[in-house]
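Read through the structures below before going on.
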Structure I
Amino acid sequence: MPADVHPSPRVAMRRVDDGLASRRIGPSEARSHHRSLVLQALYRDRGRSRADLSRELGLSRVTISEVVGDLLEDDLVVELGTRADSRPGKPATMLDINRQGHNIIGLDLSNSGSFAGVVTDLDGAVVARAEVDIPPALGNDGVLAAENLLQDLVALASRPVLGAGVGTPGIVDDRGVVVSAPNLGWRDLPLQERLAAASGLPVSVANDANAAVVGERSFGQGRPDTMLVRIGRGVGSGLMIDGRVVGGARHAAGEIGHVVVGTDKGEPCACGNHGCLETWLAMPRIEAHLAEPGADRDAVLAEAGRRLGIVLAPIVSALNLSEVVLAGPNAEMSAPLLSAVESAVRDRTLADTHAELRLRMTELGHDLVVLGAVVLVLRDRLGVA
């Protein structure tokens, strides 16, 4: 099937030698570090020679040759041929990441009706898609559905699979354990371990909003200091500061859906409280409000946007964010919603410090989470994100 081409990820290349110079490291750690540096450089800029890499990275030519040799053997790097220039001496052989030589699988478990997944190349171009319906009874049945989807995608891959990334609702710890995902009936679920055992692949699992903000940064137009708000069955957000995702003390940074908004009590929420942001902004609530007799569409959306803006204003101000990105609402809903969010935020923050704040909708559409899941694999397997 035709590939869905996305822009090559603008991977935030952070030199991974932070802290290494201040302590002694063994040969194995140094080699792994040098390998990541070379992959980062090649992933960022196509067509570099061994001499180019040596100069840019400050590594000896012997070290670069050894690392490149290993990467060629692993089929992660390819030789493109000689440089077409007029420099004296033997023409340099140019190198690149083997962008079409491997596949990556990305899963999005956050949709209300189905689990979705893609197979991509290393540049994030989608080469295959699949989805499975979410079973009526979730819990372990939901895990089995995710396992089946992953196995279907492995069968669709045309190249060796580097790994699988997963964006899932709920609180997810650093080991890929879903601590709590009430909408899926999961608690203390070792999802990463389960999916790895079912597929035989390295698997990386993250909260869906955190995966989304990573996808926006790498494949979209995301800035280094960004908050991405996902509006769907619930409301959640991913926070990125200085290019790094913020997890929080209990892996729950960005969980804004159950912040009570205002003092007018509001509707009851599934969590047991009243007036939570989700009661105003979650898509089922918006759709229910719009279905009421005599409902004013723009007024309903504007009120939902205003409530979101009230929640966002102190976060934007405290963190001095440069951007807020919304994902989820369709095009017809986005304009009045976004306008109300912006007005509420600007009315509640100091203009001089947030004059350049950008509020917008994502342009990655329904692929936002799966592409973020792909970036998780690039980060964990190649060290390039």
Structure II
Amino acid sequence: MDGEALIASRTGAITRGLPALVAARGYENVERVVTNRPENKKHGLPPATLDRVVDVVNRTEDAYIVVDGDLHPGQMLDLRARLPAATVRDRKGAVWERLRGANRVAGVRFELRQCRIERLAAARADRDAAASSPSGSSGRRADLERRRDELRAQLERFRRADGERVANGYRNVDGHVVFVGRPGTATTDCWTALTGTDAPTPAGRPARAKTATADIGPHTVAVTETPGIPGDGAVPAYVEAVAAGTLEAIERADLVVGVGAGTGSLVESLSDQTDAACRRCSDIDEIRDTVLGTLDTVAYRLRLPYGDATHALVAELHDDALVREVAYDDDVVVRVEVSAAAADTLTRRVDDIGGGTEPADPGWGPKEGDTAREDTPGRRV
């Protein structure tokens, strides 16, 4: 993208992940101005910092300026007046704008914020006009107020629908796993590798929570990837405001996995807010091992009579469970691992065809006397 991007901080540090979100708009370089001085209440930035921002705007035709903090509509208007040639956002405005293309809640939030800013601009214009020639309002403010009310109603519908979509989906699975990470981390790579879903995402992160299933050992698991979460701690309020599906996914999760750098504090904070196990993982193998260590698994040694019913059951187990071995002796002996939720169904199926079950340890080796073994390391990932 032509032009320059700049993030101005007034707190001595840049919010973790914010540069990645800004760079995802197409800027090769994102300049940073960091100060820790009292702000000017009018513009929300210290005077010296604002002077440096003005220098950037003066040397480019298309500057994108992000104030790393929360500004009220009056400060946004005053900054816009000082920087008329630039696009100006505060932190939450930049996050919502980045997500809005594929996140309808973020899109409405962003438009509602802009509507409030424009309404204040219209109110100021009416006030100035009345001071010089009293003639009532221009009607612009009334139009913006109607649009504001429409957006509020739309926002509530979208938030409710997105929350229900996640809360009510993927019920017939053995567990729910949620990936969290900072903007720019490669959670999408792990998510696609685990679920086998080809879903490329700009800048490596989705704009809203997305879910697909994965077979991990004997378990079918719903795996949800979430938008990047800026900051150094828990989910910020301005992300909560546009991530209804994310919060519902975390609430129902059995396991929350922090992927990539900077997730230690995020995982720690989430562990205080949810009953789910919360862990940091560095790669796909560690994620698989963590899932298997979190979900309950039951191992059995099955003795089955020869016949079509046994053949059909063994074929189903290869598809729906983790078959360790199949041995052919006086009976068909199957060593298998299943999810705890499927254990009762399996024992009933075995009883129905005249077979027997006995507990075993996961990964249990061959029993003396078994012959004609067919080693089957397992067909689940």
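Output the label of whichever structure in I, II has the greatest value of Cα Rg over 2.2 N^0.38 Å.
Comparing I, II, the top value of Cα Rg over 2.2 N^0.38 Å belongs to II.
Taking -13500 as the value of helix-only ellipticity at 222 nm (-39500 (n - 2.57) for each DSSP H run of 4 or more, over all residues; to 500) derived from one of the structures shown (I, II), identify that structure. Please report the intermediate quantities before stating the final value.
Values: I: -11500; II: -13500.
Checking each candidate, the match is II.
From which structure (I, II) was Cα extents along the principal axes in Å, for residues 48-127 alone calculated, if the value obtained is 35, 34, 22?
Details: I: 62, 25, 22; II: 35, 34, 22.
It traces back to II.
Taking distance in nm of label points 7 Å out along Cα→Cβ at positions 112 and 352 as the criterion, which structure among I, II has the greatest value?
On the way: I: 4.5; II: 5.1.
Answer by largest value of distance in nm of label points 7 Å out along Cα→Cβ at positions 112 and 352: II.
Of the structures labelled I, II, which one yields 12 when relative contact order in percent (Cα under 8 Å, 6 or more apart) is computed from its coordinates?
Details: I: 16; II: 12.
Value 12 for relative contact order in percent (Cα under 8 Å, 6 or more apart) corresponds to II out of I, II.
Taking distance in nm of label points 7 Å out along Cα→Cβ at positions 240 and 296 as the criterion, which structure among I, II has the greatest value?
I
Distance in nm of label points 7 Å out along Cα→Cβ at positions 104 and 192 was computed and gave 1.6; which structure, I, II, did it come from?
Traced to structure I.
Read the figures in this text as sums done on the coordinates, not as results from a lab. As the structure is a prediction and not an experimental result, all values here were calculated from the model. Cβ atoms are built from the backbone, for glycine too; each structure is taken alone.
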